[in-house]
Structure P
Amino acid sequence: MSGDAIPTIGRGRMRWIPRTPFTLAFSFLVVGVVVLLAFAAPFVAPRDPQAQNLVVGLTTPNSEFWFGTDAVGRDVFSRTIFGARGALIGPVLIALGAFVIGNVLGLLAGYKGGLLDAAIMRWVDLMFALPGLLVAIVLVGVLGSSYALAVIVLLVLTSPFDTRIIRGATLEQRSLPYVEAARTLGVPAPRIMFRHIFPNILPITLPNAFLNFAFSLVALSALSFLGLGVGPGSAEWGRMLAESRLLLFDNPMAALAPGGMIVLTAASMNLVGDWLYERLADRGRAR
């Protein structure tokens, strides 16, 4: 399966990562750990992520500070743990929002057709024509740096691509005998769309939400890296990477820890989505 999220970011199945039972199990482990840390960060982190220790200053990893400290003495390990919150909340909101908007508009466009389909697809074509990440940078930069605003902008930019995918799947289902039979029996159009067609396109829509999560995480981290997401000093992986990039030769873990978590989480979500697509598709063929 392949899809689109932000126009400037390529998407598709991560075939460059061999999907063995080990890599799949590791992907589920990474996703589970990130979710756990997002909810249990205050109980797991050994220190306050914002607490500065100017006496300690910048240190390399040791027995007291597992990932060392940054330039103002903040514990990198604790900050990486708290960064899981921002890595989960924003991408989940974008993925769920795009899932709902994309499915509703895609089903309407694919099933109804006519002027409604034309209006929805012209909006989708407009979004395809725009350089999405550049638009996000400009809007967030003009309207003010805000994590919430970045999430809203990325949601608006992601939804049209889900709409196009769902519309194509709906067009394929619309001409099948079970839909024609439901029409003949006088089943209302909303019931046909959401009770009959939607379950049959779920093998496409649900894994695509996982891909949206992965690429939303990368996009939000990129905006934060540029200073257009969370505020300075926040325990967010993209922001941490930006603030620690000059510390690579003094404490490499200050930059490698948040950067590695971005890569691991995004890749794991992509692999889980790929696995979910194959499982749902195989179940649909068996049914």
Structure Q
Amino acid sequence: MISFQEIIVASEIGCIYGILALGIYLTFRTIDFPDLTCDGSFVTGAVVSAVLIKNGANPFVGILVATVAGGLAGFCTGLLNVKLKIDALLSGIIIAFMLYSVNLRILGKSPNISLVGEQTVFSFGNSLIISVFFVGILLLILTYIMNSDFGLGLRSIGQNRKFAAANGINVNAMIFLGLILSNALIGMCGAVFTQYQGFCDVSQGVGCLVIGLASVIIGEKLLDKIKFFNQLKCSIGLRNLIRIFSIFACCVIGSICYRIFISLAINSDMLGLKTQDMNFITGLLIIFVMGRRKKC
């Protein structure tokens, strides 16, 4: 049976990976771009942050630079897709593939780095409180961005690109900016998670896409159940603001639920599952949620 401490740990990790879910949501749902760069940009953010901290940099500076590095990865994917006309899926795969070598170069001689004994953002207090505070600030910033004219333009290209272009929106520029923003968040997630776990490994980004998608799908399922903002008696602007915040918040909650589900499955003596079964459990969870969604 899962203990209370294990639930707390799962909640901490889920909260951090909620940043990844937000990034995945921006590409797959907001701009309707199947971006596979995330497995590479996650590790890029992680290694940049770890190397900077190892060399005496402030951990917050490490997160900031990692965010920029992730954004650059997204820019490169946009460059391949928009300028070179390479397929969206293939663009992300190529950049993620190339980033493996880039990440090894950043790390230097070793494929991993330990941050044991180094100061991180989690050295300043309780990990759960810091994670919740960090993600809360991000939710407010993203809600503000997506409620602006820029956010409206970003959402419009995901709904109908031809209609958006006909209304004067630069679709290519919006794809660039959407990919940059998404991968910046994913790079930030990699940096924060590396500081949380105390080490960085070049292969730790494997499966990030599936984890992010699972969190988004679970979050959307929750959102279907709690669409309270449609009944709110307030202005359309405020109602729209609450709706946007609810969508992003559900992505983070979905990430936390995902981690708790995984922890429950692995720690269940009756099921007899182990850590190496996590990918299988994740796949079953996605199939179950998506199958249930079709019936609704």
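FYI, it's all coordinate maths here, none of it is from the lab. Not measured: the values here are computed from a predicted model. Cβ atoms are built from the backbone, for glycine too; each structure is taken alone.
For P(r) over Cα pairs in 10 Å bins from 0, in percent, the calculated result is 7, 27, 35, 24, 7, 1, 0, so let me know which of P, Q that is.
Details: P: 6, 26, 29, 21, 11, 5, 2, 0; Q: 7, 27, 35, 24, 7, 1, 0.
The correct label is Q.
Ranked on distance in nm of label points 7 Å out along Cα→Cβ at positions 37 and 221, which label among P, Q comes first with the largest value?
Greatest value across P, Q: structure Q.
35 is what came out when relative contact order in percent (Cα under 8 Å, 6 or more apart) was calculated for one structure; which of P, Q is it? Display every interim value, and only then the final one.
On the way: P: 27; Q: 35.
This value belongs to structure Q.
Given structures P, Q, which gives the highest value for mean projected area of the Cα convex hull in nm², for residues 21-172 alone?
By mean projected area of the Cα convex hull in nm², for residues 21-172 alone, the leading structure of P, Q is P.
Of the structures P, Q, report the one carrying the highest value of Rg/Rh (Cα atoms, Kirkwood Rh), for residues 181-276 alone. Can you show the working numbers first?
Values: P: 1.30; Q: 1.08.
Comparing P, Q, the top value of Rg/Rh (Cα atoms, Kirkwood Rh), for residues 181-276 alone belongs to P.
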